Structure 1
Amino acid sequence: MAVTGAVLVLFLLGHMLGNLKIFLGAGSFNHYADWLRTVGSPALPDRTLLTITEIVLVLAVALHMWAAVSLARRAAKARPVKYAAKRRSQAGGYATRTMRYGGVIIVLFVIWHLLDMTFGTVNPEGGDATPYDRMIAGFQPGRWWVGLFYLVAMVMIGLHLRHGLWSAFQSLGLTRRPRVRNALRAGAAVVSAVLVVGFVAAPVCIMIGVVK
């Protein structure tokens, strides 16, 4: 769970930084998208490293989901009888209660996002358009529902990430001291918030006409 989570967090950070290049203009954004497909060339064929990255991400997601199910079953087996009274804790917080449904929303969003931005199947500009044009078309004001879906998915990812980071800190035994515990809780929230804001910045600016 922790290893696959770390892989996915690193991907999210890199993907967020890449998305922010849209504020540098079409040339910079399209150059970055082209670089992703040609990195390692001419020593390696185009898309070699990108394909490897995609395979690693698919495996990481699958293993992450498998780990979640395995841990849930182990917990249920260890405690077949529910607690008589609920305890207030991070494990019983809002993020935990929405992990299951948030995971479904995230999976649906990833499928849509690939069809929209990667393959262009559901994008108004189609698959032959440049990455910049697909990005602009994907979040045009008339498709407000896409932006709303994107926003909800990013919030779910942020909650998922905050809970995951906090759980990792607890598993490592770093939350025993109150000061450290409060700092780590705040750190998990800040990292999650930065990712959410970083991801929604471009779609929001496109929808309100700041980026055209």
Structure 2
Amino acid sequence: MTTRRALLVVDVQNDFCEGGSLAVSGGRAVASGISAFLAAHVHRYDAVIASRDWHDAGSTNGGHFAEHDHQLDFATRWPAHCIAGSEGADYAPELQLPQDVRHIFKGMGEPAYSMFQGFDDDGRPVIDLLRGMQITDVDVVGLATDHCVRATSLDARTHDLGVRVLGDLTAGVAPETTVRAHDEVRGAGVRLTDTTAIGLPWR
């Protein structure tokens, strides 16, 4: 079978970068790194797909947002972030995506971590989009390693896709949870690598 590969860019948004409401240290560097990587290698991908959290305003989004500070646990209940249409939900300005990128929105009124929980502008689930393009393999980059990158990678494996996480184009919330996420995705058959170790040709 011919390998067809997509780059999945997960949640590189202002609220997840330095200065945002749920900032990940190194987020803006990741955004810049993805831009440089795409500038050099976009031609090697059959598709680029980018997701954004797109949460409802004035709602807990199914309990995803804590109503009060004492409910925050930074595991299942979070501060408000990435409200649909807000500056915080915009892609980080350091992220430069190709014109033909496919945009995915997730978390509308509900918790959502994996890109595979989202939909494109036409309401198509991500897996239908990938299958329509006959994608066999994905490289995953973005934020955060221990949450949405982890969930996206695991879901990709459940759909029998080959999965690589490019670690130098990700950043985690905390070292401990990042290590656990790495162990979990590796156990599911995800290859952990980085842009310097991919090697050429990629296919």
Structure 3
Amino acid sequence: MGADKLLLPVPPEGIPLVRHVAERLLPLTSRVTVIANDPGICDAIQGLAKEEAKHGRDGMGAATDVNCLQDDTPGDGPLGGLATGLRRIEGWALTVAGDMPFISAACCRHLIDSSDCSCDAVVPVLDGQSQPLHAVYSRRCLPAIEKALDAGMRRMDSFWHEVRVRPIGADQLRAFDPDLHTFTNVNTPSEWKKALALLSQG
């Protein structure tokens, strides 16, 4: 990309992409945690909760907490980031990648609502492909994740055989996001250009 993609400016205000993603999730929770080792990413979300509350954004309350943490063990990739987050919570965590400009709060709410004590993870499946970076995980997954990391495994699904994963089909999610743009991420300049075209449409 030629630059850190999480800091790419999102129109119309030009806010960093990671802040844009966090803003879209604020109505869902009283706590948003960004796992990042780049101080610039952490700086990008500073003051977000206070700013949103000041402007009276929907879903915002005075108790909303937005914070940034470094990985407990840098170099372990997204799975290490998931472990870092789960160590600091009780219950469930919605996990999304920071490069998803169209993340749908409604789709995420459906995933959260699909979680219960009979499963340990709720993961969307599109055309046979699991979407582990747009999913919900229970803290109960943490021992299996740590075991995988200790064994040198870094794939997001490397621990799934030891936990109960509930798949959610695309048909369920289309009710909230017909084109499933929520799963769009940006890894190349051409993908960012396409995303900008959609973002400019509102």
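Laboratory data are not the source of any read-out in this text; all were calculated from the coordinates shown. In this text, all values refer to a predicted model and were calculated from it rather than measured experimentally. Cβ atoms are built from the backbone, for glycine too; each structure is taken alone.
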Which entry (1, 2, 3) yields the derived value 1.4 for distance in nm of label points 7 Å out along Cα→Cβ at positions 156 and 180: 3
Entry that produces 51, 37, 31 once Cα extents along the principal axes in Å is calculated, selected from 1, 2, 3: 2
Among 1, 2, 3, structure where helix-only ellipticity at 222 nm (-39500 (n - 2.57) for each DSSP H run of 4 or more, over all residues; to 500) as derived comes to -6500: 2
